[in-house]
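A short reminder: the numbers here are calculations on the coordinates, not readings from a lab. As the structure is a prediction and not an experimental result, all values here were calculated from the model.
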Structure P
């Protein structure tokens, strides 16, 4: 059954293209306060969509993106025509973000959420040296690499794909653990993990080989321990056109050049 959205809020990135689109759409359909709107239309690229999803996390707000940026995998095609009809027919996708908990070299703790991935990377010219523990069981006693990332299905086509990680169907109950330039074990190319596991990464020799951790856009410097698990109580919601669904996009990505 199609939804009916009576009020729409438009949010746009700072680019000229996105701002011009927002001005045109507001003239056509009006502008509601985002806190009161039935739906939020985000105009920009994937980075702006992630920012919007983080801002509306756990609010129950539905976000419909239209691409006015350089990369738009998370976005629908841009058009000013028949927007209420497109919104009414859109398919809802619900995501649970990853929760990252870190401890830094000074003993400070920090938490952040990631819709795409949690990424650890070397801070200096020397490779990172990491221990990987899954559900309290050591799986890699020593991983020497430039970095490692844990990706959700939603993020599997982003940095994970660039690091030669697998593309995950949106409905797959999996996470992709993918190394970046692994040196030892040389032949280890990553792992697919159930989405309910807890992954602990200990930084070995942190003084000599410092490591930073990033959850989407939030970076923590000089971490010594990182714990990652899928959130049990936080959700974000994206609307996609039925003829351009996430499943279709992911399938097309696997056959692209």
Structure Q
């Protein structure tokens, strides 16, 4: 049987169709639903995977992902806890990552916000391809090479955590992806496009089943999506993330 994927959309979501296509290409059954319908039905445990895709939910009012995170906390927190306890996978891409940190699902699954994604140091919207060092053995990132490339497109992508929280994230091995240069070295702008502390581009929870990342894997499903597609070494790394989630339930 194919795993069932719930893809959450709302006003301002704009990467939902690409994300649905990626999951379908990877072999999943997809259900693209508006948050209002999800709040009414409250049946999250009937799915194996939940994805919050990218975009600008509610126009980034109150900060990127904030209003959607409040909807999850106020109407769906119990359902989310049941879903997580059941062993489901969660993926938050860009705006979805912002939602996961503002609900407090990442990093500690306790629904208390400890970290944030805030305005880029450049004070402008950044859209470019970046190099990423894979620092995690999460199910989502299984069998990926040490360095991959994905596109980013965001205005509030700077990962920030204060001392004790950052130390715990690092020591617990929760960092999934880091911005690097072509030689796998930690580097400043433009390689770190937003000024994220410790060059963090994505993190997981302690189980590795919940992944949040600012780059867009759904925009690198085919080799020709890359501006460097003629390079024989280029591989469409994005599709592997979605295939890994499907394979997890087979």
Supply the structure label, taken from P, Q, corresponding to mean projected area of the Cα convex hull in nm², for residues 64-215 alone with the calculated value 8.3.
-> Q
Structure from which -5000 was derived, helix-only ellipticity at 222 nm (-39500 (n - 2.57) for each DSSP H run of 4 or more, over all residues; to 500), options P, Q = P
Can you say which of P, Q returns 1.10 when Cα Rg over 2.2 N^0.38 Å, for residues 72-119 alone is computed?
-> Q
With Cα Rg over 2.2 N^0.38 Å computed per structure, which member of P, Q shows the largest figure?
-> P
